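In what follows, structures are represented as structure tokens.
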Structure P
Amino acid sequence: MNYRVTLKGHLFLYESEKKRHTVLESRVALTPAELLHALGIPASEVYMAAAGGKQAPLDLPLSDEQEVEIFPVIAGG
């Protein structure tokens, strides 16, 4: 299974090559939470994930060739 992942905001800094777009391969279906773990992104840094342009629970199994966007927690005031 291949997942095209887009890391929004500062989350790309966790990716080994500091890229905003990456492809992860797996033999089994992964969830957004498992993608985070594979990329070394702490769940506390993530606000939400989107799969196929729609908000996706972090425990939702993803389908092959799924496009996933990971959004960071945003703070301000």
Structure Q
Amino acid sequence: MANNTDLTPSTMNRGKGFLHEVWVELKKTTWPTWEEAWRLTMVVVGVIIVIAIYIGVIDYALTWITTHFGLLK
């Protein structure tokens, strides 16, 4: 009975092959310019701020309603 480990590549060779494929794919990638990256980062920060304000207003309103009408003890 033949040993199958002789036919399979070593873990190190598989790792090198994987990293090589990753490098080849990264070379194909179109990266954004610094201006695009900065603009998109500011869009994300802006959306986060808007959502935080929205959640804060809802939280404040629900807190005011529950305390004003005595719904919480």
Structure R
Amino acid sequence: MNEPGVARQVLEDRLIELESRTAFQEDTISRLNDIVATQQRQLDTLRQTVDLVIRQLRDNTAAPVADAANETPPPHY
């Protein structure tokens, strides 16, 4: 019924299909890895920026108004 050549060809076709899928998946994983690495760098930069803004806000809110003795009088005085 089944000739050895036909069964062998079916197995070869299946093997080629599996190898193609594996190659495609490896490429996809590599591209996704690159995207994740880029996003991690962006997150690190954003985190540093947020930390800097928080520090600046804390520094500025410590003394939002100058001491009255150091303020110049308004021009109508």
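Readers should treat all values here as calculations from the given coordinates under stated rules, not as data from a laboratory. In this text, all values refer to a predicted model and were calculated from it rather than measured experimentally.
As an exercise: helix-only ellipticity at 222 nm (-39500 (n - 2.57) for each DSSP H run of 4 or more, over all residues; to 500), calculated from one structure in P, Q, R, equals -3000. Which structure is it?
The read-out comes from structure P.
Determine which structure produced the value 215 for volume of the Cα convex hull per residue in Å³, calculated from the coordinates; the candidates are P, Q, R.
This value belongs to structure Q.
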